[in-house]
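Asker: Structures incoming, each one as structure tokens.
Each reported figure results from applying straightforward, stated rules to the coordinates on display, with no laboratory input. Just so it is clear, the model here is predicted, and its values are computed rather than measured. Cβ atoms are built from the backbone, for glycine too; each structure is taken alone.
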Structure 1
Amino acid sequence: MKRFVAIARGRVQRVGYREHVYNETFERDISGYVMNLKNGEVEIVAEGSEEDLREFINEINIIQRPIAVKSFTIRWEEATGEYATFEIIRGDIQEETFERMDYAGDVLHSMDIKFDRMLDKQDQMLDKQDQMLGKQDQMLDKQDQMLGKQDQMLGKQDQMLGKQDQMLGKQDQMLDKQDQMLGKQDQMLGKQDQMLGKQDQMLNKQDQTLQIARETKEEIVGLRSDTRRHLDDEFGDIRRELVSIKEALVRAGIQV
């Protein structure tokens, strides 16, 4: 266990400093007292573990409106165990009343300043909210423009689909025409096949006719050859007979 005696100087009286010191002992195992001195300083006597005491010192050696500890001197001593709790040693009624009134005034002033700051912050927040609302309005305008553009795009797409439907209809008509043309071509091919069949028949007839003509020609040529040989033989016989007759007449003394 340790003990220290501290003197706090500065703005430490009539600002609630003793209450602050007292409150910082609640969660620490510290005993002793805090007391205003006649010279405007505050004396703190505390006993406890060294760890608790050092944390305690850090929490009470502060500048925190309306408290302003300008000087904080410490004298370490051995603990005596004479204090069971930690307490505020009060002065006379008039002094305590004035201190509480001064502290209350400081608290009210501090609250007024804090309210002003809060109002400033609220004004800033309202300005920010106005800016956000303005931005949101701009975003809504942009979204309206985007929706308008999308409606235009949908309209164009509908027109394109309509054109595509018309094109598909035209293509169906073209396919029907092509089917009709193919049907006509099939009919023409059928007619051509018939004509080719007729031509084949005519060619066959012509071939037969040519064969007959060739055979007839051959027969005529053979007949002419046979007729010539026969006539040659007949003329030869006649010539020989005339020669014989002429010789016979010569022999008979008849001049021919």
Structure 2
Amino acid sequence: MNPLFFYPGMLFLGVGVGLMSGALGLGGGILMVPAFLEFVPGMDPHTAKGTSLLIIVFVAAANVWRLNEGHVDWQWRLAVQLSFGSVAGGYIGGWVTQFFDDRAVTWIFIVLLGLVGIRTFFIEPPRVVEDQVRPRDTLAILIGFAMGIASGLTGVGGGAVLVPLALIAGITSNERVVALSNMVMVPTCLAGAFAHMIQEPNLQIDLPFAVGKVNLALVPLVFLGAQAGSPVGKWINDHLKLKVRRVVMGLVLILITARLLTRVL
């Protein structure tokens, strides 16, 4: 591992994470998990997931303030309802994957990536404006649980699940769904990261500061990069048309999926 390339590379990865989180409401795990597997010597899918989840906690927390700035209603009630389900799902998803081998975990991630990619290209999310939003308490908890399971199983923030389901259910508007997604990611990913921290560490990784299946050495590097990318992501969310964002995101997902497939086939 060459430090001259590795550390700037992790910072650059963080920029991509910040862009994705601010622009699309995704936690950035879709980028982090494959990048860790590709560029960190000795990295296994379980530790890649756990590390990704912990980084998303800090990235999403910073985005919560940035995306809600200037808004009177921060959607706290809805965020708490979603978090009831997502925290349980995040812990369960993170805990259960310790019984899967590395290949199975990688395939789970590839399947999720493929599904998100298909949705990105072909499904137009419903247009929900503020006066169409309706409170649906039980449904919000179930959506949160589905988000948490996806997050804990794959190491992504779960926004790829929450954003479309929340819009279909009409519990938030298009303008506010990205901010809501980031709010719920904080407790969700914290639960999933904790489930990875209590597992046995991978001693083959060529980096210090491992806590269970989470590597703390990568956290500040990616987080700092994300802080540079998040404001740009917020601008993209505010100004770029959905159609353009969808095409760019879809192309990124195709490239990442193709690379992961070459690792397991």
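Asker: A value of 9.4 was computed for distance in nm of label points 7 Å out along Cα→Cβ at positions 94 and 158; which of 1, 2 is the source structure? Write out the running numbers ahead of the final one.
Answerer: Details: 1: 9.4; 2: 1.0.
Among 1, 2, the structure yielding 9.4 for distance in nm of label points 7 Å out along Cα→Cβ at positions 94 and 158 is 1.
Asker: Figure out for me which of the structures 1, 2 the number 9.9 belongs to, where distance in nm of label points 7 Å out along Cα→Cβ at positions 142 and 214 was derived from the coordinates.
Answerer: 1
Asker: If percent of Cα pairs over 32 Å apart is calculated from each of 1, 2, which structure is the one that comes out at 15?
Answerer: Working: 1: 71; 2: 15.
Value 15 for percent of Cα pairs over 32 Å apart corresponds to 2 out of 1, 2.
Asker: 0.60 is what came out when FRET efficiency 1/(1 + (r/R0)^6) of positions 118 and 182 (r between Cβ atoms, R0 = 25 Å, to 0.05) was calculated for one structure; which of 1, 2 is it? Present the calculation step by step, with values, prior to reporting the outcome.
Answerer: Working: 1: 0.00; 2: 0.60.
Answer for the origin of the read-out: 2.
Asker: For the read-out Rg and Dmax of the Cα atoms in Å, for residues 14-149 alone, a value of 25.4, 87 was computed from one structure; give its label from 1, 2. Could you put the intermediate results ahead of the total?
Answerer: Values: 1: 25.4, 87; 2: 16.3, 51.
Only structure 1 yields this read-out.
Asker: Can you spot which of 1, 2 the value 17, 41, 31, 9, 1 was calculated from, given it is P(r) over Cα pairs in 10 Å bins from 0, in percent, for residues 86-173 alone? Mind dumping the intermediate values first?
Answerer: Details: 1: 13, 15, 13, 12, 11, 9, 8, 7, 5, 4, 3, 1; 2: 17, 41, 31, 9, 1.
Label of the source structure: 2.
Asker: For relative contact order in percent (Cα under 8 Å, 6 or more apart), which of 1, 2 scores largest? Write out the running numbers ahead of the final one.
Answerer: Numbers: 1: 17; 2: 37.
The maximum falls on structure 2.
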